[in-house]
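**Q** Okay, got some structures for you below.
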Structure P
């Protein structure tokens, strides 16, 4: 199974944003919370696997803002395959990816570390501790 990654414009993502977050997390996140340049969707030939919203900091650096796996993918090897697909999509286009992951989200922390993300900082946000991660493609897997 080869995952397909699609780049979605802000205009096209906006009507999908709230439902994507609601389906992935069971929580409402208003579309106007997004300050993104585009979103990425990963899918198989038959179904959506997950998404990540992206903001370009500069021509070499992309920030993954929000993302999640959809039912049928959550807690399966498909979520790992989808995560790797996002990394592979970014690799030829950027030199680095940065993201924040809540310190309690052990599944995401393990996936990030497995592809080469390094913890470079910490932030507090609304009572949560977020670990700042950086993936430099020249250092990935080192």
Structure Q
């Protein structure tokens, strides 16, 4: 893991301090993306006729992700200015993110397995610079 990855990991672990109602689970930092499981403690999904999309108690996931992206981006920008990190010609994070609500233990097991196996697939990833060079 490079220095930017290490910085991202430090902010990842800081999330539990900022949002005490979450627990951090499986994660992996890849060269061009990040996979993780965030558990919002006590967040049972409540679906009612008035709110068919559901709502939960606890920190909203968009707020958690926004804070994480803001902290890591700000530190990255400062680090580039101090020649700690090499500049890149694109954003540190994509604008949106993919979320998946884990609904049962089997789903959680599959999600954890996907995350832990993701580094094995990097060699075949179309965005891996080694693969781009070969094209």
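Only the coordinates and a few stated rules stand behind these numbers; no lab work does. All figures in this text were calculated on a predicted structure; none of them were measured in a lab. Cβ atoms are built from the backbone, for glycine too; each structure is taken alone.
**Q** Match the computed value 22 of relative contact order in percent (Cα under 8 Å, 6 or more apart) to one of the structures P, Q, and report its label.
**A** Numbers: P: 18; Q: 22.
Corresponding structure: Q.
**Q** Additional query: Comparing percent of Cα pairs over 25 Å apart across P, Q, which is largest?
**A** Going through P, Q one by one, percent of Cα pairs over 25 Å apart peaks for structure Q.
**Q** Supply the structure label, taken from P, Q, corresponding to helix-only ellipticity at 222 nm (-39500 (n - 2.57) for each DSSP H run of 4 or more, over all residues; to 500) with the calculated value -14500. Could the numbers behind the result be given before it?
**A** On the way: P: -9000; Q: -14500.
Value -14500 for helix-only ellipticity at 222 nm (-39500 (n - 2.57) for each DSSP H run of 4 or more, over all residues; to 500) corresponds to Q out of P, Q.
**Q** If you don't mind, there's one more thing I want to ask. Out of P, Q, which has the highest value for mean count of other Cβ atoms within 10 Å over residues 60-67? Working shown, then result.
**A** On the way: P: 18.5; Q: 14.4.
Once mean count of other Cβ atoms within 10 Å over residues 60-67 is tallied for P, Q, the winner is P.
**Q** Now for a separate question. Which one of P, Q has FRET efficiency 1/(1 + (r/R0)^6) of positions 4 and 20 (r between Cβ atoms, R0 = 25 Å, to 0.05), as calculated from the coordinates, equal to 0.40? Numbers along the way, then the final one.
**A** On the way: P: 0.90; Q: 0.40.
Considering all the candidates, the number was obtained from Q.
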